[in-house]
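Dropping the structures in below, format is structure tokens.
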Structure 1
Amino acid sequence: MTKPHSLDIGDKVAIVSLSSGALGENFAAHELELGKKRLEELGLEPVFMPNALKGIKYLSEHPEARAQDLIDAFKDKEIKGILCAMGGRDGYKLLPHILENKKACQTIKDNPKVFIGYSDSTTHHIMLNSLGLNTFYGQAFLTDLAELDTDMLAYSKFWFLNLFISQKELVLEPSAVWYKERTDFSPKALNTPREMVLENLGYASICQGGKGEGELFGGCIDVIYNMLCPEFEDEKQIFAKYNILPANNAQKMLFLETSDEKVPPQKFKEMIVALKEHKFFDGCAGVLFGKPQDEVHMQEYMQIIREELSDYKVLCNLNFGHALPHAIIPYGIKVHVDFDNAEVKFTETWFND
């Protein structure tokens, strides 16, 4: 695995729309300007790739354009980081346009750089991981940089700033609060705070106790489930041809979180069982589950985890993924977890500095 360099003040960061093209719609214009301003305040120069703002319809119909933006962002020597605009549902459509292009694959391998996003970006993380790159499951442009409050959420901002620092033994501590999802993203919501809730659970250690250490791998469980049990025919064909999931996850520290679809408990159980049947958990060092958005179905999910993953070390309610605020989980980086005391510590630097 190849680590990128950390970000520096003055670096150019590309914004890419690899799934939904919502960032280019008129209804998101105020968020576009706000996110751009926030990146500049952090000392970064945002570069919107040529197709990133072409809107939902165009990008839905042209996955090759989305793929080209990603390839060009890796190719551009002046660009040091790549930030996903948001998630979506059809990011898998990029795979043929990248993995069939040997020159593009080599370009990506030869130019490791910070790549960050979450949700449907899970597909792109795992694809880049299969090409040998360390990437970062974390903040996205619309959900984090364009937070409608007067600043980014403090916990999320703290973790985003860690992209500028190469440090060892960083501790993944729980946030003291969590935030409910907004229902209004219009210009009227500018400078209004999210509803904040005090955290009353912290990290919850369930199933097996003890300690574990391994390289991080995972993402949004909805997306990984769709890789294994595709919903659409083209999705089935693409994932069958480009089998980007690792053959096994032995000794890895897995991380999983649920999407904003807030799937019913029975569907969540179906996902866990399917991953088990495909030996996704076999031999892993442990499993870290993110807090569900708005804590919907959280207790039911935890009970299903207790029943289905009783043979594994499991820590729940971590701050990453769709629930806000969220930390960054770096793919391929070693982490040490004390499941008895609910402590998570990175044991190596994230960057090649």
Structure 2
Amino acid sequence: MGALMAPARPLGAARVPPIGLGCMNLSHAYGVPPSPEEGARLLQRAAALGVIHFDTAAIYGFGVNEELVGRTLAHLRPGLFIASKGGMQGVPFEKGLRRVIDGRPESLRQSCEDSLRRLRTEVIDLYYLHRWDKAVPIEDSIGAMAELKRQGKIRAIGLSEVSAATLRRAHAVHPISAVQSEYSLCTRNPEIAVMETCRELGAAFVAFGPLGRGLLTEQPPEVQALEAKDLRRSMPRFGKDNHAANLALLTGYAALAEEAGCSRAQLALAWVLSRGDHVHAIPGTTRIVHLEENLAAGRVGLPPAVARRLDELINQRTVAGERYSAATQAEIDTEQFTA
């Protein structure tokens, strides 16, 4: 069942099922994470169901997530595709650790070494520059990553949250194998230029947040019930009035899921995967029942008529609120829709 039922697609130097697992939720970002034991059980179940592609990053839990993935999956390593990210990590300061974007070559080299150790592996299948450090030429950061590849420490180079112009600059230094960005019915920015540029350059496009940060599921979040450290509390899209407006879209959305014969989450994932044969999705979850539901989306056939109506119902014009605050948006390098 699950990922094995969907035909494999190219990613880096491999071919993998198009639905992988975003591991961030197990250690980071959505309030209090599950216990390490619960996280390990979910990772083990994912592997048993045929998930090959596991996506993590140095910043997730300040290394804790990579340690969890490494500790849990090391015995299965030869058959897995492990993706991680550097260039954004925690650095010590007087009150603990602080998130820092740092794309200097020496920092990327050290970050990769740290990730290899935490992941308990000799090579990372796909290593992303998590954010472009705008104080460092992208050519310098990619040059350092190309050297890591020549040394056999990584197999492929990726970028996260970049514009098509930055992707082209990076690709001129070394072929870029994948770009990872938020993409769902709710967040369409990659459609402006990045997805087509990926296709043109032979790179995969990896969609994180394909379930609209939980909006496009059977149990959309209740904003007032979100934990204090849940990152959605800082997202304009989940502000009180915007969230109420977006919830109003779900009546029609639920009807389309019923017409397609699948759950809401499966409909969202099937739509993402229908956007091109170079597209992958990495939904995250902390619950095994949702993991199994997500993986079964690989078997969902999306009728063209349903896809068209989905496009009309939920898109950049009908969804209320930006995905990030202005301060966070300033850190990334993606195209924006104009009014």
Origin of the value 13.6, where Kirkwood radius over Cα pairs in Å, for residues 75-154 alone was derived from one of 1, 2
1
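Comparing structures 1, 2 by FRET efficiency 1/(1 + (r/R0)^6) of positions 211 and 235 (r between Cβ atoms, R0 = 30 Å, to 0.05), which one has the largest value? The partial results should precede the final answer.
Values: 1: 0.20; 2: 1.00.
Largest one: structure 2.
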Here distance in nm of label points 7 Å out along Cα→Cβ at positions 195 and 307 has been calculated and equals 1.0, so which of 1, 2 was it run on?
2
Which structure, out of 1, 2, was helix-only ellipticity at 222 nm (-39500 (n - 2.57) for each DSSP H run of 4 or more, over all residues; to 500) calculated from, if the result is -10500?
2
Suppose FRET efficiency 1/(1 + (r/R0)^6) of positions 99 and 259 (r between Cβ atoms, R0 = 25 Å, to 0.05) works out to 0.55; of 1, 2, which structure was it derived from?
1
Computed 0.25 for FRET efficiency 1/(1 + (r/R0)^6) of positions 11 and 27 (r between Cβ atoms, R0 = 25 Å, to 0.05) - originating structure among 1, 2:
1
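Kindly point out which one of 1, 2 the value 23.1 was derived from, the read-out being mean count of other Cβ atoms within 10 Å over residues 59-66.
For mean count of other Cβ atoms within 10 Å over residues 59-66, the value 23.1 is produced by structure 2.
Laboratory data are not the source of any read-out in this text; all were calculated from the coordinates shown. Here the structure is a predicted model, which is why all the values come from computation and not from measurement. Cβ atoms are built from the backbone, for glycine too; each structure is taken alone.
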